[in-house]
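Next up, some structures in structure tokens.
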Structure P
């Protein structure tokens, strides 16, 4: 394997792991948020349900938007890094 390819693969793998970890954290945060709002809605009188629904800013649509942003930023980062790597000559030294 060529040195530059090895370096690129390692860097890409680390970056992908990082933004996939961000996705897991976002999913956990979304689940916690949904549980909290469910408890709030359940424990308030029914006439307050529309207000609770209105206050719930972290709905599925917002989650999908955030997921897309994380993936877009991660892919942009990979593209920029690979473009920067093209400016260098990388070789193994034994």
Structure Q
């Protein structure tokens, strides 16, 4: 298993979000908000996304990811703030 780049992880996230929101993936970028004001998904779609990300992390990145932790769900410091912050976090979890 090779380490995926942050850009590859972002592409996965954009594709998943496009499917959930019926938007074009090109309209979704690293700054797209996932939690808080102006978010792209409602809470139900966020859960669906996070379940998909959990599977992706295990299958493609070789890591376990606990999206239910306090730090993940905290609006102020969450890795879920944006597509870019989530992709960066997932990229950093990969074994060196």
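Quick note: the coordinates plus some simple rules give every number you see, no bench work behind them. Keep in mind that what you see is a predicted model, and the values were worked out from it rather than measured. Cβ atoms are built from the backbone, for glycine too; each structure is taken alone.
-28000 is what came out when helix-only ellipticity at 222 nm (-39500 (n - 2.57) for each DSSP H run of 4 or more, over all residues; to 500) was calculated for one structure; which of P, Q is it? Comparing all candidates, it corresponds to P.
Can you tell which of P, Q yields 53 when relative contact order in percent (Cα under 8 Å, 6 or more apart) is derived from it? Answer by label: P. In this comparison of P, Q, the computed figure 4.7 for distance in nm of label points 7 Å out along Cα→Cβ at positions 52 and 84 is attributed to P. For the read-out distance in nm of label points 7 Å out along Cα→Cβ at positions 4 and 28, a value of 3.9 was computed from one structure; give its label from P, Q. The read-out was computed on structure P.
Which one of P, Q has P(r) over Cα pairs in 10 Å bins from 0, in percent, as calculated from the coordinates, equal to 17, 55, 27, 2? Going through each structure in turn, the value belongs to Q.
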